[in-house]
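Given below, in the form of structure tokens, are the structures.
What follows draws every value from the coordinates through simple rules; no lab data is involved. The structure presented is a predicted model; accordingly, all values stated were derived computationally and were not measured. Cβ atoms are built from the backbone, for glycine too; each structure is taken alone.
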Structure 1
């Protein structure tokens with residue numbers, strides 16, 4: 001319970017803010033924004049006020065349960081603090097988004113088209129900082145067939161991926177303040193690189209490891225023949 005204290009406090013804050021904001025919200029509240037930064041979907045004020053706190057509560061419970069069913073749960077003894085830091089960060093980030101959405105509905109001057117990418121960028125920086133400490137598991141990190149097949153590939157991929165997430169997150173924060181038609185393609189390009197590069201790198205490192213293992217086996221066999 002103590003490990004999830006920040007997440008529990010975040011859920012309580014989100015619910016308290018919802019109860020305060022509910023009677024002050026209009027009947028319809030913008031709850032989704034397109035890449036242009038303009039709202040393109042609305043929900044009832046009750047749904048807008050209660051959806052995020054409910055989802056945060058469910059996610060907190062799920063995150064608390066996942067380590068118990070992870071086939072690699074022994075690694076949580078090493079990186080447990082990293083896992084809980086990531087869980088708490090995601091839930092706290094969600095309460096900030098929740099406050100921004102309801103604040104926008106209350107008429108606060110919140111530029112969601114800038115706040116959202118900047119917030120995601122900050123979260124990516126934090127995730128990148130935590131990534132180098134992650135150990136193989138089935139629920140956190142860059143889980144590809146190649147990272148899960150080799151602890152060495154996992155370690156190298158998460159070091160590179162951590163740098164990519166931090167650099168990409170900083171770029172997203174900067175891009176958030178770029179106006180005009182350049183905003184969307186720049187954001188999509190950064191996210192694409194952040195997502196795809198660690199996956200490609202994990203495959204290349206795995207293939208390199210396999211080739212080196214094959215050379216060692218071939219060399220050993222040649223020595224025995226002589």
Structure 2
């Protein structure tokens with residue numbers, strides 16, 4: 001078992017090195033990003049160095065090329081790195097814990113919420129479903145969310161495994177703690193959180209869930 005404060009401490013320690021290893025999103029992730037309306041509101045949970053923001057073609061999001069982006073991360077080192085790289089009039093970076101109830105009031109609604117490489121750093125399924133419910137509550141009608149987790153159910157990780165938990169060194173440095181979730185487990189939790197439009201994609205190294213809100217029909 002681990003806690004999110006330990007995760008924050010590790011990313012504070014490795015922040016600059018970690019950022020250097022994440023200069024851009026993978027083509028795999030980019031292929032799953034939605035087409036967004038002009039001036040879309042995006043919430044990036046576990047934003048790290050803000051790499052998600054660089055993946056959107058701003059020219060397609062309004063004549064002035066602006067989107068409204070909020071990045072949130074538990075690591076001060078990562079937030080500082082994101083601000084130094086991507087500060088702008090329509091960007092906001094917040095140091096906060098997604099599991100803290102005080103994080104969510106006032107955030108508003110979004111056209112797209114990303115939680116890339118976040119859920120595997122949450123210690124329990126109860127934490128997962130709480131975050132899924134907050135994501136659902138903060139999505140606009142017909143909006144979507146993208147969740148990714150590291151596919152930790154591979155034999156190469158067995159030496160780091162203690163049941164559902166793993167502790168894996170980062171490039172020979174401090175260890176990051178993980179919870180190994182399956183796509184079936186995450187899908188079931190998303191259903192319990194109230195999502196009904198759920199798509200999954202499993203690759204060699206990652207699991208993805210695309211969650212969409214369907215606009216209610218009337219009349």
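Numerical summary
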read-out: Which entry (1, 2) yields the derived value 4.1 for distance in nm of label points 7 Å out along Cα→Cβ at positions 9 and 153; value: 1
read-out: Mean projected area of the Cα convex hull in nm² - highest-scoring structure of 1, 2; value: 1
read-out: Given -25500 for helix-only ellipticity at 222 nm (-39500 (n - 2.57) for each DSSP H run of 4 or more, over all residues; to 500), calculated: source structure among 1, 2; value: 1
read-out: Parent structure of the calculated result 1.8, given that distance in nm of label points 7 Å out along Cα→Cβ at positions 25 and 81 is the read-out and 1, 2 the choices; value: 2
